[in-house]
Every structure is written in C-alpha cells, then in structure tokens.
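Listed below are the structures to be examined.
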Structure I
Amino acid sequence: MILFVGNILRKHDYNPTYLELLSEDLKHYPIHTVSHYKNKYFRLMHMVGAFYRHIFSTKLVVIDTYSTFAFNFALIMSIISRWHRKPYILNLSGGDLENRLINSKSFKTILYYSTLNISPSIFIFEKLQQHNFRSIYIPNYLNLNLYPYYRRTSFSPKILWVRSFHNIYNPEMAIEVLKLVKKKYSNCNLCMVGPFKDDSILHVKALSKKYKLNSHLVLTGKISKKKIIEISKDFDFFINTTNFDNLPISVLEAMALGLPIISTNVGGLPFFLNESNSILVNKNDSAAMADAIIQIIGTPQFGTKLSENARETVIKSHNKKIIIKKWSEIIDSYLQEG
C-alpha cells in the first residue's frame, strides 16, 4: 500500500489539493489518503494513527510538504517514517519553501533522508540540486476538459483575483491596483475569491473603504472550483499579487481559461511565466500591474496573444497523461520491490 499524507479537506468545502487529485487519478493503485479532519491537531493525530494502522502493509509514504504551519505535519510524518524504516517521498507544495531551505535545519534533514523529493517548481528543483538533495521535477497538472478556453479579442477593466486571503499572497496589492485602474476606467471591477486565512481580509476591507472602492469590489469568500470556472467568463484579467510562490494551481487554471495573467515575478513564477504568456512585475509594484491592465485594454491584440500562448503553455507543459505516467513509474518501482 501507498500512504498519501496531506490536507484532504474537500468534504469541508475546500478546493482539493494536488495530492488529493493525484490520489484519485492513481486510484488503480492501493492508495490510502489522510487526513480529512479540519482541526489541525486532530488532522495530525489522524495522520499518525493511519501510519500505525497500516504500518505492515505500507511500502511507501508520500507526504505533501508546505511552508507554513502544515510543514509540521511533514516534519513529524517524515521522522516517524524514518524511525520505522519506511521510505518516504516529499511532494514539495509550499510557496515559501525556498526560505525554509535557507533557514530550517529540520527541513534540510527530512530532505536528506527522503527517498526522493518531488518538486512541481523548476525553481525549487534547481535549489535542491544545488544542495545535492535527491530530487526530480514533476509539474502540477490540470484536467483540461474541465477548463474551457474562452478567447478574448477585446478587454474591459474586469479583474479576477483567486487565492487564500493570507499575507504571503499580498491581497492588499489587488486593492491598490484597483485604485490605480479606476483613475483611468471608472467602470472597473475587482472580484476577489478565496477563504479568509488571516487578518489580511480586514486590511483589504479597510483599504477598500479608505479608497471608496466598495462599489467596485466583490469578496466572494470560498467558492467551488466549478463556480470559479463559471464566473471567469465575466472577467478579462487575472492578477497574482503574491510575495512568495512556486507553481500555483490558480494561475495554471487562469491560463487554461484564457485570462491574461499579470503576476509578480517572485519565486518560481518566472520559470513558467514569461513575456510570451504573461506580464510580470516586481513584488508590490501596483503601478506596473495597473499599467499592464491599461496597456492590454488599449492594445487588445496583445492581450489575445498572451491568452493564446498561456493556454498553449498549459497544454504542453502540464499534460495530465504525461505527469500521471511519471508518478505511476515511481509507485511501480516500490510495489515491485515489495
């Protein structure tokens, strides 16, 4: 059996994580996934309990590894796996893992003892290579059948932002961008989609009130993936304001849907976003992001080309069949050993 350890929280109306989707696409293998508990401490206990319940049948442990609080899950499960001589793989999902790689001895330790470290980001993969950790690059993927491409030939100042409201994703910058675009286009609108993870939502609301933008802003909270796809047709831009990132699914989804991408150039983002499929700006550079929106509205053929190239990038580099095959080869090697 293969034990997949991560945040399996779709039953609580969270979007499924990459590892959760992967386990479904690999359902022809004997995979057990944990944990679905919403409470963090119950989730950890469930992970540990599942490990010991299946200790004799488990041949491999695959651990989703994040950079914030959930990193502790990976740390503890890695230690337990090593104690019991169970090979484990780290699937490196966190947006700020570069910082952990620099500053965290515990992260370096679990990377060293892992059988393999899988990075969906070329940026993190290259960092791991520099430190001589056993690693391979396997990007995230999308089922493109779920993401209809909408070709835009004209653009209006309707802006979509999709991410958790957390300070590392810098949602306040989206309000600053809205303020600047409104100076040029009084009919501009911003829709911000995502769960509220910290007090950054309070800062967003305060900025919106300060700049008198409440009538131009919609905060949906957490909504389903299906709903996000539905409403995407009502918008012409996707902005990604993050301070840290590697290979966010939300950006891949926007690329697949045909939304021109305007993003900060942090972390691993420039390794799959470039001048042919997006516009990149410096961290916190609200003026440059607003100017990019205004530029595309004025030269719609440029926006159309970015949209087409972005969709093509996802088709070529995030092909589900190829990526599932790579994961299958890894799992097969452990099942055969058993």
Structure II
Amino acid sequence: MDSEERCVDDRAPVSEYDASPVRVLVHDPAETRALERLLEIPADELAERSLFRAHPDPEAFGREHAALVASVDGAGVKAVRLSDVVDEHGRGALEENPNHVYTRDAVITLPWLPGQFVRGAMRQPVRRGEPAVLASALRALGLEEILAADECFLEGGDVVPLAHEGRRALIVGFGPRSSRDGIAVLWRHLHPWALDEIVGVEIVPERMNLDGVLVPVTDDTVIVDHSSIVRGVVLEANGERPVDVVAVLGELGLEPLEVTREEATALQACNCFCLGERRVIAYDLCERVAAELRGRDIEVRTVPGRELIKGTGGPRCMTRPLYC
C-alpha cells in the first residue's frame, strides 16, 4: 500500500487498555464439534498434537464460552462469531481445528489503525492455517490487510498496543511462539507512519505468549509474571537498546501487580481482556489478583474458566478486538 493511501486515525493514539472495541471476534469450537476430535487423541499425546493440556468436556466448554460472550455483550461491545463470517474454506477449518477459539493470535489490530489489520504467522504446525481464515473473516467485516508477516513467526497474543505521550508503541513478546525477527518486520513495515517504538520482551521457553506473562490493564497497572521475562529491548528511531521492561513501564506510571508463575500459568492471571474505561474480563480462577485489581478501582468482570483453561489460554486469547 502506498503511503498516501494509508488510513491512520488522526485522533491522539490510545493504548489497548483505553480503547473500547466496537466489535469483538469470538469463536466457540464446541459449536463446530471440533472439540469432539480431541476426545479421540490419547491423553499423553494431546498437548503435542492439539496444544490442549487436557481433554475438554465440549458441553461445559460451550457453556463457559457462552458466559464469556455474554460478558462481552453485557459490556456494550458487539460479539461477532467467526463462524458467521468465514467462507466455505473457513467453515471447514473451524470444524477441524479447535484452536480457532483463540481469535487473538492469527491477526493483529491496533486502536490507531481502526480499519486495518496485520496478518500473523503461527509457529505451531497445527495452527499454520489460522491466519488465512481470520484474514478472510476480517476482510468480510470490512477491514483491510496492511501486512502479512510471512518473513517471521508473529502471533497476536504477543502484541500489546501501548500509546504514551502521543507515541504509538507496541510491546512485542518473542521466543516461544513469535520469533525475534517479528520485531524487525513490524518496525520495517509500520515505522514511521503507524509506529514510533517497540518494546521487545523475550519470554522463557516454557511459556507461550506475552499475554500470559504481561498485560497492561489500565494507565496505572500492569499485571506481570516477572519470572517469565528473560530480557527487554527498545527499538526506536535512533536505534536499539536493552531495558528492564517492568522499569520502563513503571516510568510511564504503570505499577506492577506481580503474579507468581503458578498464577500466570495454571490460572491465567495475566490474561485479561481490556474493555476500556478501567474494565477487564478475567477468569474466576485467581481471586487474589481480582481482589487487588478491584482495590485499584478497576472493574473486574469474572467468567468461569475451569474448562476453557484446558486449551491453555485466557479471555484475552479468545477475543480479537475490532475498532471499527
């Protein structure tokens, strides 16, 4: 796309936690019976073959997912079902792959580019087809693809939009799922017209995406599992430099709400979906973190997660916000 054709929101950029989505793309794999395929896989092969850590109960999974969607709707945000907007090829893919429940990962949307999106690229072979399905769905919803990350691995769960003092920044995780060169690809294609800086966060190999490790939820709070961060870098116009990621966020006024590795992995305590206006959706699994958030004047809408978490994701993973 030529620079003169690029559409950038001319309002002051806002972070993901401040942006109230217009629509949210969701998918329940119980509806397409994709979860039933997992029941045929031996338990000791399940994680490797499907990425689910335990066999789901399709009926219970569907109920919990419906509660998540109801919470989104109840917040005044329209939930759009992926199955309603995919083409014929996409419908077949939804029947085969239950990981389509994680609508966050295969594409990236930014609050300051409301009508456009970046197509991701998945590292795990079982998920390689997801970006084409999600990209087709977003085009059907009227969004325009501005970049396909074919030169790297790049997942939406590793990308958090953060705006400060008029600067458009991305916090980008790399290591387990997104590759280090994903940062270079985003920089090369989005700077300077849509991006001013990137904060890169290397994640320990045993984790998955950034949103299981670190999520800013308001302008004064970031939930973080410090033990899962290896190192940080900042990439900006004058070059690249190493940083302490949590310290950098602290300088912007985001006070860390520290969680343990157990809370971050077994309970998905970091993985909140931000609705704007100091509102988040979280699982009902980590009462301590929910109480601390409420103590910071943050509205926490909890949804059941004991079945959903078997897929190793949280509310942020299962929601792709659209800003138009």
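Computed from the coordinates by the stated procedures, all read-outs in this text should not be read as laboratory data. All figures in this text were calculated on a predicted structure; none of them were measured in a lab. Cβ atoms are built from the backbone, for glycine too; each structure is taken alone.
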Could you tell me which structure in I, II was used to calculate relative contact order in percent (Cα under 8 Å, 6 or more apart) as 22?
II
Winner on mean count of other Cβ atoms within 10 Å over residues 22-29 once structures I, II are ranked, highest first
II
Quick check for you: by FRET efficiency 1/(1 + (r/R0)^6) of positions 78 and 182 (r between Cβ atoms, R0 = 30 Å, to 0.05), which of I, II is greatest?
II
Taking helix-only ellipticity at 222 nm (-39500 (n - 2.57) for each DSSP H run of 4 or more, over all residues; to 500) from the coordinates of each of I, II, which one would give -7500?
II
Taking Cα Rg over 2.2 N^0.38 Å from the coordinates of each of I, II, which one would give 0.92?
II
